Structure I
Amino acid sequence: MFSMIVFLSCIFGALAYGVMAAISDFKGLRIPNIYSVIIFVLFVVCYLLLMALGAAMPFATIISHLLGFILVFVGSFALYAFKIWGGGDQKLVSAFSIWMGFSAIPVFLVYTSVFGGLLGLTAIILKKYKPIKTPLKGSWVDQVQSGVGKVPYGIAIMLGALASFVKIGYFSIDTFRIFL
């Protein structure tokens, strides 16, 4: 039972910091590094504590998680290097990728891309129609309605991580059963 509390605390902690990163990105197109660091560290702590407790693992092998992380880190770094993504987006997607494991990386990237596409569509609508009359000064909405072509991709990354956590079974009854 204690191992389930550890697992859920770490999962919800990672999601909470993901929400804070998404909010920060929305408010000012900036994701503080500490959020990504905490999300990454929460996985390491969760994995090590579950191992130390001798609990059944809801995760893939550590090699799988590291390979997934490295793959996403390298790919997202390329997006950052070519100025397609910001540094905060690169770090956040990498931090969440450690939670996925190699086989779930495609699921995570597809969900993140779909949510990113929806954000891009929202940006086009905001830019064209300017429906928000008095947006918060400096916020993403304010910037987009002023002509800046940026998207707070931290929102898409957070939603992609949440959808992936559900899809790969972190919230399934079968996962909870392994702890009992």
Structure II
Amino acid sequence: MSTRAEALAARIELGAKFLADYAERLSEAEWNTALRPDGRTVGVIVHHVASMYPIEVQLAQQVASGAPVEDVTWRVVADMNAVHARENARCSKHETIHLLEYNSRRAAEAVRVFTDSQLDTAAAVSLNANAPLTAQFVLEDHAVRHSWHHLTKIRAALNKVRPMPRRTALAGVL
């Protein structure tokens, strides 16, 4: 097993755990709070993170095989997010957290099988102006970062800054 792949997988799991732990403590009103700029609720955003893991890992696997990612643009992402928000507007906290835990665990399992050579393979990624990006970058920029990104935005929007874990808690995965 690649040490780098293991570290990436652990970061996915840790980010999902922090998001799940935070979401678990939210009140019903907080869960249903609409956030700017697009009006998605906190619950829909957590569900979005959970739902995106399979796609994010699939894109990294595609790059790892040397195949370019084509026709994925920010417009496509925005449209996909809008459809997801409509279809999951009433997602329950319990089911969403379960989905987050399940999909992040499966994503981490899929990442653990990447070899260093696959992580180093680069291909054009349309979402990033067709820049030749490595599979590792795609993982870090999407599957790894996604939960951290939305957790920070949710915390700021709810103005409930609960303590983030100390750096020592992150030592093994950073």
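Every number in this text was worked out from the coordinates using simple rules, so none of it is lab data. This is a predicted model, so every value here is computed, not measured. Cβ atoms are built from the backbone, for glycine too; each structure is taken alone.
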Original post:
In terms of FRET efficiency 1/(1 + (r/R0)^6) of positions 66 and 130 (r between Cβ atoms, R0 = 30 Å, to 0.05), which of structures I, II is highest?
Top reply: II
**OP:** Work out mean count of other Cβ atoms within 10 Å over residues 50-57 for each of structures I, II, then name the structure with the largest result.
**Re:** II
**OP:** Tell me which of I, II gives 17.4 when you compute mean count of other Cβ atoms within 10 Å over residues 18-25.
**Re:** II
Original post:
Out of I, II, which one gives 3.0 for distance in nm of label points 7 Å out along Cα→Cβ at positions 10 and 42 as computed from the coordinates?
Top reply: II
**OP:** For structures I, II, calculate relative contact order in percent (Cα under 8 Å, 6 or more apart) and state which one comes out highest.
**Re:** II
Subject >> At a computed -24500 (helix-only ellipticity at 222 nm (-39500 (n - 2.57) for each DSSP H run of 4 or more, over all residues; to 500)), which of I, II >> reply: I
Original post:
Between structures I, II, where is mean count of other Cβ atoms within 10 Å over residues 58-65 highest?
Top reply: II
Original post:
Here distance in nm of label points 7 Å out along Cα→Cβ at positions 34 and 122 has been calculated and equals 4.3, so which of I, II was it run on?
Top reply: II
